[in-house]
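Structures for review follow.
Throughout, read-outs are computed from the coordinates displayed, never taken from laboratory work. Not measured: the values here are computed from a predicted model. Cβ atoms are built from the backbone, for glycine too; each structure is taken alone.
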Structure 1
Amino acid sequence: MNRDPSSAPVIDRDTAAGLIEPLTDLVLLAGEAIMAINRTAMKIDGKFDGSPVTDADLAADRIIGEGLARLAPEILALSEERIHPGKPPYLGSFFLIDPLDGTKEFVAGRNEFTVNLALVTNGTPLLGIIGAPALGLIWRGLVGQGSERLTMTPGSERVAEPIHTRPMPRRGKPWVAAASRSHGDARTEAFIESRPGAIRHALGSAVKFGRVAEGAADIYPRLGPTSEWDVAAGHALVTAAGGRITDSKGHALRFGEGRPGGNQERTDEFIVPEFIAWGDPSAATSL
């Protein structure tokens with residue numbers, strides 16, 4: 001799509017609501033493509049940052065990219081595998097995609113990998129869909145209209161139930177922290193340790209956002225850098241479910257605005273230096 005990304009149109013909540021079902025279909029199709037890949041025989045390449053990319057990443061990305069071009073050709077789509085050559089800031093609305101979040105988990109034969117699809121409007125994620133094909137789950141949320149979890153039945157039917165984050169633990173009760181299995185760091189560990197008796201649930205990929213959104217975990221801290229496409233869908237999901245996403249100082253996150261010193265791959269313009277997903281928004285004031 002050849003146009004100036006700074007002049008992107010704006011998708012509001014009502015218009016986004018009409019896109020939820022077809023976007024969910026795209027996430028499902030991408031998940032099916034991933035599951036069809038033979039993990040023992042697939043090609044695994046290394047990207048410039050050392051992270052792996054597989055046939056599954058590329059297959060899912062192709063499905064989502066082609067689908068978005070049909071559904072909303074006027075809206076810019078930015079993917080981990082297809083970073084648009086235009087320069088941030090990306091104003092208005094744009095899609096932000098990680099076609100296979102948790103590639104390391106996928107390569108290792110685990111089930112905690114996801115397809116992440118977000119719609120960002122004016123720098124804030126508005127809609128987020130996280131599909132976990134190996135778990136038979138999809139979490140999705142539209143800010144201002146709530147979140148739900150879809151369970152896929154053997155007959156490919158979707159059983160949907162509303163989900164909501166839970167209040168922070170009362171005094172003396174332990175916090176449940178969703179923690180990364182593959183990307184631990186000292187600051188995050190110290191933050192979790194500051195919650196006395198905190199229980200860690202080691203999980204892969206954006207499944208952690210799903211667990212916070214559905215009230216199975218209280219927090220998901222990541223106090224090391226990650227990428228916007230890893231966070232945007234979960235940001236919308238948790239926010240729509242009643243939670244909040246901040247940095248370690250309690251400030252809101254912004255997406256698509258760019259970072260200074262971008263390289264030719266442009267990935268460092270999509271860095272989230274840190275974030276904390278809070279199930280209870282009032283807990284963020286306790287920083």
Structure 2
Amino acid sequence: MRARPFRFPPAALVLGAAVSVQGGAAVAKSLFPTLGPPGVVFLRLGFGALALWVIGKPQLRERSRRELALVAALGVSLVCMNLSFYESLDRLPLGVAVTVEFVGPLTVAVLASHRALDFVWIALAAVGIVLLAHGGGKSVHTLGLVLALTAGFFWGCYIVLGTKVGRRFAGTTGLAPAMAIGAVIALPWGVISAGHNLGNPQLVGAGVGVGLLCSALPWSLELEAMRRLPTTVFGVLMSLEPAVAALAGFVFLHEHLPARAWLALVLVVVASAGASRRSAPELPPDA
């Protein structure tokens with residue numbers, strides 16, 4: 001009798017994707033002193049787009065103008081999300097930045113549910129944000145919080161647009177060109193920010209690693225998990241990402257969060273999990 005091939009449990013794939021994304025974010029933050037946030041965004045989107053293009057091999061010639069416009073809008077939201085998030089990450093601990101950014105997809109999930117009771121989850125997350133603003137420690141800066149909220153807004157836009165693109169494009173064939181558009185938009189800021197360091201093979205290699213860890217690898221893991229998990233379960237597991245981010249910040253960046261920041265993180269995780277269980281929208285992965 002032929003042995004069945006071993007497959008990782010889908011929950012492990014989701015958690016693996018979260019570890020990949022947040023580990024990649026920790027690597028990205030370590031590159032800020034030499035490349036700056038815009039330089040890292042450019043490398044992440046550029047090499048991430050290249051990897052996804054090789055995987056999906058998108059064909060765009062026969063696409064309608066409306067479909068191409070959706071891809072372009074997705075690319076704009078993607079670069080805005082990444083630029084604002086990395087600028088916030090330059091001013092905040094990783095766990096705090098991801099926790100605040102998570103308000104974006106949480107809001108989309110609540111609005112998609114059309115249940116008045118689900119607005120309790122928004123209130124719970126708002127309490128968490130207030131705790132971060134007033135008790136997150138000296139490392140929490142107001143501008144960083146505003147930038148993280150901005151990233152959350154564009155993450156929400158990305159989810160709405162990504163859902164529409166996902167219905168018209170199979171696999172990575174819509175996301176790959178969107179990331180390429182984002183890389184082109186980020187190019188001028190990336191060059192100005194990184195300067196001559198873009199010619200450093202070691203730094204560029206680290207940028208390639210960020211692109212793979214934050215985009216190609218987790219997207220592939222999440223896609224396989226979504227095929228095998230109910231959407232509600234997938235959403236709840238994704239809600240653990242702020243906690244994974246805080247742990248990644250502690251392990252890789254030696255970022256220590258005060259007790260109130262951890263309480264705020266727990267509130268946002270609970271709110272996200274609760275909204276996911278009730279609404280369960282179709283969410284594309286964080287790119």
Structure 3
Amino acid sequence: MQLVVEPELTAARAIVALESTLVAHGLPWPDNLAVARELEETVRAHGGTPATIAVVDGAVRIGLGGDALVRLARDGAQHAKAGATDLAVHLARKSSAATTVSATAMLAARAGIRVFATGGIGGVHRGDAGDVSHDLVALSRTPIVVVSAGAKAILDLPRTLEMLETLGVLVVGYRTNEFPAFYSPRSGLALEHRVDTAAQLADLARQHWHVLGATSSILVCNPIPDDAAIDVDDAIARALEDARLAGVAGKRLTPFLLARIADVTVGKSIRANRALAINNARAAAEIAVAIAADRA
């Protein structure tokens with residue numbers, strides 16, 4: 001697999017991977033471009049180098065320089081949404097795709113990147129349908145630090161946390177003792193491990209990968225700032241009922257639910273999502289700088 005790496009990344013040491021699904025499918029144009037640039041600027045402001053990842057005309061792009069990020073944002077509807085299991089199809093067909101958590105984590109690790117900032121991971125959906133995101137399996141096989149505000153709030157958070165343990169993903173609170181609930185810093189689910197500094201996380205990563213030889217991810221749970229948190233329980237309930245009535249399931253379920261929650265909250269959920277994504281980019285940059293220093 002050929003990786004097209006943006007030139008500025010070749011000499012960079014504290015690189016932070018960013019997913020492209022948020023840009024292509026998460027927000028409308030031109031808000032999506034503004035958020036994409038804000039995420040990259042946040043990483044730079046805290047000492048890191050951003051690498052937004054996507055598949056463009058069958059080539060894996062590690063970093064979207066020039067007008068590539070603008071094209072991704074403007075033409076997002078023309079890009080498929082690709083998880084790790086979909087990548088081979090787009091490479092073979094020379095098509096373009098925005099990468100989800102699982103695909104971004106896999107491609108970033110292949111490029112030697114050790115830190116990835118996202119909003120929230122996928123997980124176990126509510127109910128008894130047995131719908132489980134491939135994100136969890138991908139994290140169990142990919143040596144990368146994933147900074148997120150926990151798992152998306154639409155999910156069954158206790159079962160998601162239990163599945164992460166079953167799959168051997170190390171889950172660590174970043175300045176928190178509690179598994180975040182995406183739009184809220186609190187879920188009532190206690191975390192077994194916590195770190196309070198990027199240096200502590202860097203040392204933990206070195207022990208995990210280089211001393212113990214583990215090949216799984218470290219999920220760093222970085223809660224949304226208190227002043228950006230919102231209560232979406234009622235909105236989630238309404239969105240789930242709408243999905244049931246419309247027969248929406250599978251890959252279409254998460255984007256459907258998030259769109260309905262945005263409608264019900266009159267855009268408050270989008271503003272919260274933006275705030276937590278920026279907060280995660282900031283923390284990821286701190287951690288990437290610390291890991292680079294630890295490896296020096």
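For which of the structures 1, 2, 3 does the calculation of Rg/Rh (Cα atoms, Kirkwood Rh), for residues 158-245 alone return 1.07?
Details: 1: 0.96; 2: 1.04; 3: 1.07.
Computing Rg/Rh (Cα atoms, Kirkwood Rh), for residues 158-245 alone on every structure in 1, 2, 3 gives 1.07 only for 3.
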I have 14.4 for mean count of other Cβ atoms within 10 Å over residues 14-21, calculated from one of the structures 1, 2, 3. Which structure is it?
1
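Where does the value 30, 21, 9 come from, among 1, 2, 3, when semi-axes √(5λ) of the Cα gyration tensor in Å, for residues 38-165 alone is the thing being computed?
Values: 1: 24, 23, 13; 2: 30, 21, 9; 3: 25, 18, 14.
Working through the options, I get structure 2.
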One of 1, 2, 3 was used to compute helix-only ellipticity at 222 nm (-39500 (n - 2.57) for each DSSP H run of 4 or more, over all residues; to 500), and the answer was -26000. Which one was it?
2
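Match the computed value 53, 43, 34 of Cα extents along the principal axes in Å to one of the structures 1, 2, 3, and report its label.
Details: 1: 55, 41, 39; 2: 52, 49, 49; 3: 53, 43, 34.
Computing Cα extents along the principal axes in Å on every structure in 1, 2, 3 gives 53, 43, 34 only for 3.
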